[in-house]
Each structure stands twice: as structure tokens, then as C-alpha cells.
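What follows are several structures.
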Structure I
Amino acid sequence: MTPSDSPDAPPSAPRDRIPLPEGTIPVGIALLIAGFATYAFFKVGVAAVGGDEEFEPITSLWFTTFALAPGFFLPLEQELGRALAHRRAIGQGTRPVVRKIVLLGAGLTALVVLVIAAASQLLADSLFDGNMFMVLALVLAFSAYAPAHLARGICSGSGRFREYGIILASDGVVRIVLCIALAVVGVTAAGAYGLAVAVSPLFAVGYVYIRGGLHTDDGPPASWIEVTPNLGWLLLGSIFAASLLNAGPIAASLLADDDQAALVTQFSYGVLLARIPLFLFQAVQAALLPRLSRLAARGELDEFRSGLKKLMYVVLVVGVVGTSGAFLLGPWVIEIVYDAELSGRTLALLAFSSACYMLALATAQAVIALKGHALVALGWGIGAATFVVATYLGGEEVFRRIEIGLLASSIAAMVSFAIALRYKLQSGATPDQGSIMDAITDMPFES
């Protein structure tokens, strides 16, 4: 094997070339596959367990898992990808970096699992209708996403975007396959379907590992400074961002009366339907961000601003179409797909809040690219605090309060990032490859 054939060999392209562009097609396809698999899982799962009310604990497990796992593990994926890409660029082996991040991942996993265990009875009563097996499924799901995110970090940092796409897409595919298998054999216990959510990330990680997609070469020892320069801010911002994205159904589970379990599940359908523009946005974003990153890396900030405006226009168009479609066609679609009833007003409000979240996310990524990690953490924190306050003050009707909270929080985060981006551009901030890699992979939206 020649040095250029080594998995950790530096790319032959110029140094200012960001390693993501060749992966835009598989990443975009993987996002779309994962999205369709999500809708299929809810459709099949509800029918299998016997209805919306029986499915409510699985709904709570779903959104709690995707509030916790990306919140804690996405920053590790980002920093691992950044550090590996840097070492590849200078021709150094990456295995010592992986070892450091694995230690961090193990520590974070153990810490959160201990907290879940300590609060197990509270979680079971408030989220899972007293079902302790669902708490176990939450522990298993959270633990399973640790190796999945680390594997994605290795793949992105090593330029193996086909493997990255396999891990991203197959999670949803494996989940729906397991769900169909359980339904075919007649399993109706919610815990079994919760287990399908928990174990689905591990299949692709094992497959990619066997294929050699996670191979790394030995190299110089890695210091903690090398692997964690922005980890604290990324971790704080990611926890807030992922929590905010999944806050609606979780808040519904916590605030709704005992006889509203079916309504909680139907509200979750509305949240999923409102996310269709977000799925499309991420697929488009996978193609547009690399070009913006190259412009920023070369110091071509005028072109960077122009490209960012085009991205914002795309987000606005997707948001307007999504909100209008939710209002006009949403009630019909949700009745056909999920046999549920939600008003056009509710669906339009959820879609509008999703559109504002898209704008916030796109702006936050631009701020990160300009080394504004702390400002992004602050912005998502403002959004999370706004959700709590707006939901508390939003009136008596539970679901209306949550809708108001989601919209207000997304707008608050969006405004915060707009101010931060203006400040960074006016201050003459310039990106580097590490901040650009962090920005490209800053997607707290999981399937």
C-alpha cells in the first residue's frame, strides 16, 4: 500500500480544500432515507401496539432519546471529525485522537446513565406511564448512540462519507425493519418497540467496522487541548439545541392529563409532519455548506456573505412552502398518513416554528464557522429559556401553550444568532478549517 492509499493519508487536494464536499451526495441521500424511515416507524408502530394511547410511551422515549443523544454526543462527533481532518492534512496518524474521544464518550455516557438511573422512578411516572422497561430502553438507546456518533466522527474526519451515510441512514432503516418484524409476529408490548429504537444504531456501526471503515493509523500522542478546544461550548449549545428541537412532545407528555395520552401521540405526529421542511433543508444544506466553507476558509468574506444570503433564501422558501402546505394540506395529510385529527392552525404554527428553527440553525452554523462557538451556546440557551417562560405563561390550554413556546423559542434563538453573526462579520473574524468542520457537522437533528 502506498502512503496515498492509507486511510489516514492526507488528501491530495490543496490544503484549503475542506474534506466534506465529496460526501455531500451520500449525506443528503442518507438524511432523506432516515426521514422517510422515521415516518414509517410511527405509522407501523401505532398500528402494531393497538393505537395512539398505547404508543404514547414510545413517543416519549423517541423524543427524549433524540434530545439527550445528539445533545451530548454530537459535540464529540464534531471535535473528533475536526481533529482527524487536521491530522490528515498534516500527514499524522489519527488513532491517539480517537482513543481520547472514546474516553470522553465513555465518561459522558456513564454520567448520564447514572443520572437516569437515579431519576428512574420519576422518569417512568412522568414520561412512560409507569413503565420501567421504557426507562431501561432509554438507557440502552442513549448508550447505543455513543458509538454511533463516534463512528460518524471517524468517518467524516477521515473523508469516508459513504460509510458516514450508511451509519446515518441505516439507523432508521434497521429500526423500521425491526418494527415490521415485531408486528408480523404479533408483538404488541410497547417495550419491545422501545428496544427497537434502542438497538438500531449498533447494526450499522458493526457493519462499517467489519468493512474497515473505522480503521485508523497510529500516530503521535494526542493532548487534551488538541481534541477539546471548543468542546465545552459545543456541548452546552448542542444540549440546548437538541432539547429545544424535541421539547414539544416531551413537554406535552409532562403537562398533559392522564386521559390525553392519545392527544400527546397525535401532537407528536404534527411535530413530525412539521419537520418535513427540516429534512429537506438538511439535504440541501449538505450540498450548499461546503461551498460556503471553502469561501470562508479562503477569506473571501464578500462571497461568503452572498452565499449565506442564498442559503437563507432557500430556508425562507422552504419555510414558507412548508408553513402554507401545513395549513392547507396538513390536516388531510395527517389524517391519511396517521388517521389523526389536527387543525390547520396547529400544523401551520408548528411548521412556522420549524422554519424559524431552520433559520436559527443555518445562522448558528455561520457563527460557528467564524469561531463564535460561545455565542452559539448563548443563543441556544436563550432559546431554551424562552421556551420555558413562554410555555409557562402561554395560557391554560396545554398544547396551545407548547405551540407558543416552540415558536417564541425559535424566534429568540434566530434573533440571537443574527446579532451574533453581524457582530462576527463586523469584527473581521476569520474562520479556520477546524471551525468550518464544526459548522458543517453542527446538525442537532436526528432521525
Structure II
Amino acid sequence: MNAGKLGTVGLFTRTTIAAMMLFAGLSQASAQEASDTEKLFKEGIFLREQGQVFSSIEAFETVLSNNPSLHRARLELAVAYFRALDYAQASKQAQKVLDDPKTPENVRLAVLTFLAQIKRDEAALTAKPHTWEPSISLGALYDTNVNVGPSGATLPGGLVLAPGSQPKEDWAGVLQAGLTHTYNSPLVLRMGETPARFIWQTSAGLYHKGYFNEGAFDLTALTIATGPGFIAPGKWRSKINLQVDDLYLGGVHLAMYTSIAPTFTWQFNNGELTWDAMALQKKFKREVDIGRDSAFYTTGVSYGHLFLQGKLAAQGGAHVFTEDADDSRFTNRGWEAFLGVNATTWQNGSVFGRYSYRKAKYDGVEPVFNMSRNEYENRYEIGFAHNFKEGLMKDWKLSGSWLRSENHSNVSIYTYERDVTSVNLARSF
């Protein structure tokens, strides 16, 4: 679904309506219109501008049923069909006005421009019902505390650390590869007063992080995801993602994760509000992880806003989560929040910064320490990205970041600091 191209609908319509209204004088029946017809005509315009395009269509159709030659109503009806993504009807109504020999030349030009816009948007809508997008990313990172292992998001409670454990530094290579298929349905669905498009997206991916010396902490993830989505251009979009992740740690089968994650985004002028949630089932394979099998649930909201004509973006959000594990030692619940900014600082390049806070409280008692964990984590990240637009590296993206994690816990062995500096080169085809 090319949402960018469909986004031209609103802009074109606003600039075209004024030109089309020059045609108001063409109707000979205007002066004799009954007051109720004029009221219904104005109501149709009001409903359309309020986003109630289907009610607007009904109003204009009623006006035309009583006044078939009232071309100003027919033009407004064509615009309403255009906003409803019904390009066939929009073309039909505009063509009727164009075919009238009484149509003035200046209005004829506006209608021809409108018909050309309809043809372009219709072509964009139906040209590629199936799209494939392969991608690849190669990178390297330097980790100052490898032995704390994957985060709690991957391994409930993180790795079980031993008293006296010392940080281990190491370099790692990172490989990511994926393939995404998107089906764009040519059908337009009516959801209340909103026209929406249906899509179905499926992807498969590989992620591998391999340390040069500390191979026991290598992490590999094989991912398959699929799910439906709906897009109402300029208003909202939604998706349900069904995903399976097969995880390996140090070359040993770690776990199988199965999740379902719905999202819904409302679009505003220069801003978006998103609600998301996830239900995740974690099944572990190693004997050492007995008791870690869990059900993880999270939900929250985030808001993003563009400033300075899109050169500066800011986003923030908060989530709550709960994880119920077979062993209460790994059962935890809490909340997290984040704030980030992204700024375009040079041609085709940007920098970003992000801060996040996560607080978790565990139910069970830690062996030896005879207490339940209660901890919080601060994360600070800064980075850059540059898109190459020409030359040998055309269409490649170079990015890098520095991430610092500071975990604080009442159980001393889980208090640590970690810095990860990374750089990678990526491309979608």
C-alpha cells in the first residue's frame, strides 16, 4: 500500500475544489433551487469536509436526483467519490460535466486536471497488488559487559549471574537479513464514514550476533511473522501481527516465542498517537532454564510529532507489563517509559537520541540472597544515520549508535553497567 501517494488526495482536492466552484454559474437551475435543495447541497459539502464522505455522497446524490443538470453538485459528488477512493464513480461524474458542451473552457481545464489525478491515483492503487522487499544489514559492535547476556526482554530475569562475576569485553559481528511480502487489496472497504484499504504483510528474518571470543553469548533469532492490516489514508491505520521467534544462545536451542501484537495509530496534523499491545508465550528448551516458561503481556501508548517542516521529530510513550513464569523467581511486573528525538542535520542524514526507564518487581525469592528482586534500569542512546543517494553506495544506509544501560537492583549481583557501540550498513531492495 503506497500511503504516500494516496496522501495526495487531500491536497489535490483542497486546491481543486476552488477551481471547480468557478463552474457554479454554469447551472441554469441554480436560481430556482428550492431552499431545502440548497440546504442539502451545503450539508453535503460540510459532511465531506468533516470526513463523512459516504453521508456526503448520499446528500449530493439526492440533490442530483431532483436536479440532474446541477453540475456544481455533480462536481462536488465527484470529489466526494474521489475521497472515498471510488475512482470509477469519480471519473464517471467528472466526465459527465466534461461532456456537456456548455462547460466553459476554464472549468473544462480544471476537470481534465482532476481526471488526470484520478487516473494516477487509481494506477498507484492497483499497479502492484503484490510487492516483495528483501533487505540485508551487516554490522559490528563492541560490548563492555558481554556476560550479562540477553536482556530481560529476551530471557526472563536475564542470565543468572554468580557472585563475583566480572564484566567481559568483546567485539561481535552482526548480520540481519529479511524478506517481506505485502499484498495490497484493490478493494476499498467502508468502515463507518471512512474508506479503508486492506493489506496483508508477511515477513521472514534472520538475526545473528556472533562474539569473537565469548561464543557462549552468541545470539541467533529466526523469525516468521504475518498478519492483516487496514489503512485509512490520512486518518488511521491498524495491524495485527502474528509472530514466531526461534532463539539460539551460544549455538544451543534456547527457546521458541509465539506472540500476537495488535496496533492502532491515529493520524493528526503533524502527529500520530499509537496504541499497541502484545501477548507473548515463551517456551524454553534448555534444562538450565526450567521454570522460565512464561506468559508475557504488555500494552501502552506513544505519541510522535513533527516540528520544523518535518526536520525534527519527537516521540514519547509508556507501557505496563506483566510476566507470569512457572517459577515465581522469574515472575515480574512493572512499567517502562521512553522519550526520543530525531533531527535532520545534513542532507540525507540525521542524528537521534533516546532515553528509557524500566522498573520491575519480581515475586519469588533469589537463592542465597533470600530476597525478591526489585530493580530499575536507565538506558541512554545516541546515534546517527545517513542515506546514500548516489555513487557506489547508492541506496545503502550507514548508521551507528552508542547505548549505555545502567541496571540497579536490591540484589547486588544484578547491579551492573553496560556500553554497546555499534555501526552497520543496511539496504532494502
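Of structures I, II, which gives 29.8, 91 when Rg and Dmax of the Cα atoms in Å, for residues 44-171 alone is computed from the coordinates? Source structure: II. Source structure of the calculated read-out (relative contact order in percent (Cα under 8 Å, 6 or more apart), 10) within I, II: II. The maximum of FRET efficiency 1/(1 + (r/R0)^6) of positions 324 and 396 (r between Cβ atoms, R0 = 25 Å, to 0.05) over structures I, II, that is, the highest value, falls on I. From I, II, which structure was mean count of other Cβ atoms within 10 Å over residues 52-59 = 20.5 calculated on? It traces back to II.
With FRET efficiency 1/(1 + (r/R0)^6) of positions 332 and 380 (r between Cβ atoms, R0 = 35 Å, to 0.05) computed over the structures I, II, the top value is the one for II, the highest of the group.
Of the structures labelled I, II, which one yields -27000 when helix-only ellipticity at 222 nm (-39500 (n - 2.57) for each DSSP H run of 4 or more, over all residues; to 500) is computed from its coordinates?
Structure I accounts for this read-out.
For the set I, II, ranking by FRET efficiency 1/(1 + (r/R0)^6) of positions 388 and 412 (r between Cβ atoms, R0 = 25 Å, to 0.05) places I highest.
For the set I, II, ranking by Kirkwood radius over Cα pairs in Å places II highest.
Comparing Cα Rg over 2.2 N^0.38 Å, for residues 60-299 alone across structures I, II, the highest value is found for II.
Consider the structures I, II: one of them gives 0.60 for FRET efficiency 1/(1 + (r/R0)^6) of positions 140 and 356 (r between Cβ atoms, R0 = 25 Å, to 0.05) as calculated from the coordinates. Say which. Label of the source structure: II.
Read the figures in this text as sums done on the coordinates, not as results from a lab. If you're wondering where the values come from, they're calculated on a predicted model, not measured in any experiment. Cβ atoms are built from the backbone, for glycine too; each structure is taken alone.
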